[in-house]
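Structures are listed in the sections that come next.
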Structure P
Amino acid sequence: MRAVVWQGRRRVEVQDVPDPVLREPNDAIVRITSTGICGSDLHLYEVMAPFMEPGDILGHEPIGIVEEVGAAVTNLSVGDRVVIPFNIACGHCFMCDQGLQSQCETTQVHEHGTGAALFGYTKLYGQVPGAQAEALRVPHADFGPIKVPEGPADDRFVYLSDVLPTAWQAVRYADVSPGGSVAVLGLGPIGDMSCRVALQLGASTVIGLDVVPERVERARDRGVNAIDISDLTDKDTIEQVRVATGGRGPDAVIDAVGMEAHGAPLGKLAHQMTAMLPNSIAEKLMQRAGVDRLAALHLAFELVRRGGTISVVGVYGGMTDPLPMMTLFDKQIQLRMGQANVRRWVDDILPLLSGDDDPLGVDGFATHRMPLAEAPHAYDMFQKKQDGSVKVLLKP
């Protein structure tokens, strides 16, 4: 089959790779019909390179058709249309019973001390072949896949794999009450959808911040008070947000930027230095040092009102990143974060996708739909934020 494989920093290729096969009784083989490029895939494109190996198959946002099932899979049939969550979970361990599928005790990667295995996401998370491919082997298919109806285009349901549950969890973790206020840092796919979810769940004031004009306009079109901060100082940004929230600051802030924030020169230098080192050394540096750009997170600490909540959904990768503990303690800030627990939120989200009105705007959420063969160009375009790219769907 054809698949998108990692070959080095800022270099992906579409190559022939072996077809996936059933290995365990609870496996399934799914023919992929659409698969997304995620913002976190861009971390693999460059920053997380020390944990990648040439030939790793990328991707974790697929929808497709079941082609084969193992003997223990009784919930799926050949021909079913399914969305595959990006985290691989068993559904019956202690963590899964708590709704924490991203911490599944059956698939935790003990070698690296990390949570549940993920599709297409480095050896830190199991080095499981990913979904930017013509077909995918799905472990624990007796729990993970989400059956969706035939009829609507893939765009209606594909975001159940990651974007929708990640944004939903970001807003729920932000604990925004109906009528409350939230600021969202970063208007890429997750930040954009977090704004939509916050409005859907009753927030009265949703403020989006970004440095890309096209993304700001896109959010404004959905009713978000979106601010282009590319020419603003942090002081000016804080002032604008406080004006919009009665001088107090928002009840919650969602950091949808993560490790690659703009305006963090020391973090940028750490990224560049890490990229220059041999992988064996860079890997140890990232596991033991602070290598993240923390500008977005520090801005969140300043923006949120006293007693407010910060929900971190942007990916961070450093181990000893410094935090302003005095500020966090003094302002009595609550902090929540983590990989989305996809299956936990599906029952809440699916009804919003089942009617004709499309309240979250998923049908038009993708900015680009491209053949799988154009994945190298798609990655380059998305990484450089060119051509208005916010969400790219690949079609195998």
Structure Q
Amino acid sequence: MWLAAAGAVRPAPAQTPSLALDSSYSCVMCHIDHRRAFLTGVHADRGIRCHDCHGGDPAARTEAGAHSRRFLGRPTKSQIATLCASCHSDPNRMRQFGLRSDEFAGLKESRHGQLLERGDPNAPTCTDCHEAHLIRRATDARSNTHPTNIPVLCARCHADKALMARYGIPTNQFEQYASSAHGRALFQDRNFAAPTCVGCHGSHSALPPGVSQVADVCGRCHQLVREAFNRGPHAAPAARGQLSGCIACHSNHGTEHVAPGAIAAACGRCHPAGTHGAAVADSLQARAVAATEELAAAGAAIARLERAGRPTAEALVRYEGARTSFGELAQIQHSLDMNALEDLGLKVASAARTVEESADVAAEGRWEHKLLLVPVWFLALAVLVLARYVRAEARDRHEGRGRPPE
């Protein structure tokens, strides 16, 4: 199929700044709708014109003449891929735009490319994802390939139950992803560094990671976690394909953090109660829960200091130190190095308790201050009472109600 498509026209972009509405260029006189879309896309400002992709004679005045000279009106899906690759596989052309030039090679090795090679009409080709004429830059929020749009783009096919049933593929991936930690980071927090479908599966070389590859795929973002995991007892079976790496605990499309209080239950899916693995899981959970509670108490102590109007700079430094150690603990737990986890737990506890002690001292100082104010308030009250008595005496004398003379 790929060789059969080689007869497609190789673009030779004209040195024209734009595809103007030119009566001498016959393509746009008939295909005005495609012209408008094309001018909005990225190719128009590079001087590419209709005949660079479709062939034909744009100077001809008849339809038959315009559609001559190796005219390619509606290319097949495999022809489209080869046509796009005639430019996009050229490193000398692509490097000036920072674009990869191996996408066509990746496509041919992908599941999509394999279906294209077999002539499957449902197989996606370049224009199914990038459009044909209205091709926008990936940084444009309206582009199909903008990070926030990629999951929806893939779901066009992969959430279609009738279509996916033909290939035995489930259709709940988008639903799971949207509610996952990655999906919330992308859609709610607008964190464009969050992985989308192509971050794990590849874009043009779309393939699901093999069981032994999962830890490496996740490790491209979670590097410190991967290093800790590689030092632990799970790394070797994961590399052999006996353990599905990260997704064994965190799931794949529905990726979530394992809460400190749920660690033992997660480990229990493989390590039954009474085993050494279950005992390690219980110990790991106890350390994680204790560190979480210490950190929460330190945060509450900071809030008490703020409400009391006391300086918080030193306490905040201690608190950030506790948070740093807590983050390290969350990473190191993947190594199951209990000694390292114990040390980090002590660091969290030490820093957190120092913050709590600062808040307690401030609270005691407030009570001492209040106690010192008691005599002051008593004296002030006595002065007020005496002043009132003096005013009353003066008023009585003025009104002649004072004591009678002796």
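The table that follows gives values for the structure above.
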| read-out | value |
| --- | --- |
| Comparison of P, Q - label where FRET efficiency 1/(1 + (r/R0)^6) of positions 64 and 144 (r between Cβ atoms, R0 = 41 Å, to 0.05) is highest | P |
| For 70, 36, 17 (semi-axes √(5λ) of the Cα gyration tensor in Å, calculated) the corresponding structure among P, Q | Q |
| Computed 1.3 for distance in nm of label points 7 Å out along Cα→Cβ at positions 112 and 128 - originating structure among P, Q | P |
| With helix-only ellipticity at 222 nm (-39500 (n - 2.57) for each DSSP H run of 4 or more, over all residues; to 500) derived as -17000, matching label from P, Q | Q |
| Among P, Q, structure where distance in nm of label points 7 Å out along Cα→Cβ at positions 96 and 296 as derived comes to 3.1 | P |
| Structure with the greatest value (metric FRET efficiency 1/(1 + (r/R0)^6) of positions 88 and 304 (r between Cβ atoms, R0 = 41 Å, to 0.05), set P, Q) | P |
| Structure responsible for 10, with relative contact order in percent (Cα under 8 Å, 6 or more apart) calculated and labels P, Q on offer | Q |
| Structure with the greatest value (metric distance in nm of label points 7 Å out along Cα→Cβ at positions 200 and 384, set P, Q) | Q |
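FYI, it's all coordinate maths here, none of it is from the lab. These figures come from a predicted structure and were not determined experimentally. Cβ atoms are built from the backbone, for glycine too; each structure is taken alone.
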